[in-house]
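So, here come the structures, one by one.
Bear in mind that the values in this text are calculations on the coordinates, not laboratory data. Remember, it's a predicted structure, so these values are computed and weren't measured experimentally. Cβ atoms are built from the backbone, for glycine too; each structure is taken alone.
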Structure P
Amino acid sequence: MMLLDVGNTTIRWAFPGQDGLVGQGHFIHRGREFAGLAATAWSGLAAPDVMAVANVAGPAMQESVAHWAVEHWNLQPLFLKASTRAAGVTNGYAVPGQLGVDRWAAMVAAWHEQQGAILVVDCGSAITLDYVDTSGRHHGGMIVPGLQMMRHSLSHETANIDILPAVQAESAGLLANATEAAIINGTVRMATAMIDRTATDIAGQSGDGIRVVMTGGDAPVIRPLLDSRTTHDPDLVLKGVAILAEELT
């Protein structure tokens, strides 16, 4: 089984192994031609029996993935969707299918591993937060712009502002003496404050001891500044894809 996490910027893949995921890889697809990227990355692979996909990049990307898999491997991918319940987790959305499948997969994987009250935080193009209680019931979540989206907004909506590369965020101090570094610091602090406050409020309302389970490309930048108890798992969505696909195949 080939597992795909198709995000708005990056496609990640892996295969389930006896001791975890194996054969992992990724490429950035935003603004680039998918077929050529896939050919470079996957043409040397043996055709899988199943390709399980969590796609949040839209219908055009789903069509591109399906076309490539059929043309090269004669394989129709299994595109996952959020359901009412799976693997012990109950979807808290009023319309379950409206929940992003990446969020659903991450919740399923995190609860499967933690078996306790969790706040699942995916720090990607957007930052998403979802609370699952000790019984596996999802209570809903939040979506806010990710670090790059916040910085892009400031850069394009405010005059005379340019943004430094994101890698400089880790080396910047608390208070900056240049506009670019001030934006980097400010956006990271906004994210950390929002995550910590949400975890504190949920713990206060529920009485549960909350663990924050983090994934996504910006998690390593945000996590060191959090006061909350955290676990970092960069493969959370792919692990959830494996669990969801196993229930359907």
Structure Q
Amino acid sequence: MDSLSFDGLDEAGFEEFCFDLLRALGFVNVDWRKGTGLAASPADRGRDIVCDLERADIDGTKHFETWFVDCKHYKKGVPPEKLQGLLTWGQAERPHTVLVIASNFLSNPAKDFLKDYEDRNRPPFRIKYWERPTLERLSQGRADLLDKYLLGGLRDQNEILAAEQEFFDKVWHERHLLFRHRVESGQETAPAGIWERALQAAEEVRHRYGEDQLGPYDDFEWGMINGKLSALRWVLGDDWDMLDT
């Protein structure tokens, strides 16, 4: 699995990923404290998720540990001030563990802050944090989870749209060359304004991809190009065999 990137998810999407990951890891009573249809959860009382983890003692007895989980979706390092709410509510309600899950990394000041907090306050709970490398390790082999969030090697929508545009351009350009031959040989006519725009568009396509990438195609290559355009359009919501240009 290549390095995960959560940048394509919004804040709520990353929280939902964490919710599903915790359940996949064996946590139970997993409660996503979203409480609103909005993207953010402003009244979550310091944690986004509350869950329990079953533990077994050496004598075989079992008990549950309560975890408070705060999900931080940041492209840059999470700053220390964004961790205060979790710790405050942890002190008030005393779970067994408080966990910060970061879509990328905690900032170095945030890590120093957590260590100093433990040393000075001796909190009645463990403090843990999972950064992106830990999420990669914990997600390894969980194809259903990764594919649900387009994290398991599936193309994101921007890549699909770019590929659809490329094959649209190639199909259009080939059709343009056939129509141009008919116009220049006198078999068809085209209004002057439309013809000028078509010539300009064809020049832009050649500049974008290079003439060596625009044919001539043999029958197999032409079939592949049309098939790829059809498949990409199907993924984007069109019916099969939609090849209009």
Structure R
Amino acid sequence: MPRFKLLIEYAGTRYSGWQIQKNARTIQGEIDRAIRAVAPKAAFELYGAGRTDAGVHALGQVAHLELHTAMPPAALTERLNDELPSDINILSAEKVLHRFHARHDALARSYLYQIARRRTAFAKPYVWWIKEDLDAAAMREAARSLVGMADFRSFTDDDPDEKSTLVEISDLTVVESGALILIRVVGSHFLWKMVRRIVGVLAEAGKGRLGAASAGRFLAERSGVPATLTAPASGLFLERVVYPGDARDWPIRPAIGLAAFHT
């Protein structure tokens, strides 16, 4: 049975995350429905590289689809997109070896977060607008203490008795882009709410309310403070999933559709 690697973009505003749930509209659920419409009698497996939470977007989610079909990848992409709502789009489909697994073969995942420094009439679903002045240099200083292998239990609601809360962050970049502050977090994997709490801690440092050393202390000892600082889902994008052979260096730039912030 052919296996396809799907590259997917979506606006997560209207959805309860990636994973199929009962009585909730999800990204995986919509793609599942589209596959059943395109190949109503075929058995299939659809598996994503990672779960995004309610309201979180994706520029480059990856999933593998095992489906018995004679359709070439381009035709499959077009047929699926015809069945999908306009805020979910299959960018590409390519045939891969049967052993390829979207989640298990991933080496790293990259998330992009967008903070707006001004009020916007158009981009509210894709940014976190912070009224206070933010010191990007202070945010970068705080970010440095969160890079490396560490216990991020203070940054998640996951139970450390049920799963490991050790995560390796290989890159945590803060850049200014017009009226936006962009935060890129690259890691081996991520815990529930972890990226949004990292962003919240960095924002607090940018406001001058939290010293850079405090961010590191949240790793050294359990703290409830990051939970109170959780950034909204609106500004978060799953940017890229990295597999063997993929480039590990790419420019950091705003998500599509936010050019108005540069004027």
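Annotations
- Which of P, Q, R yields -12000 [helix-only ellipticity at 222 nm (-39500 (n - 2.57) for each DSSP H run of 4 or more, over all residues; to 500), calculated]: P
- Entry that produces 23.6 once mean count of other Cβ atoms within 10 Å over residues 57-64 is calculated, selected from P, Q, R: R
- Looking at distance in nm of label points 7 Å out along Cα→Cβ at positions 25 and 73 over structures P, Q, R, structure R comes out largest.
- Of the structures P, Q, R, the one that 14 was derived from, the read-out being relative contact order in percent (Cα under 8 Å, 6 or more apart): Q
- Identity of the structure behind 11.4 (criterion: mean count of other Cβ atoms within 10 Å over residues 193-200, calculated), options P, Q, R: Q
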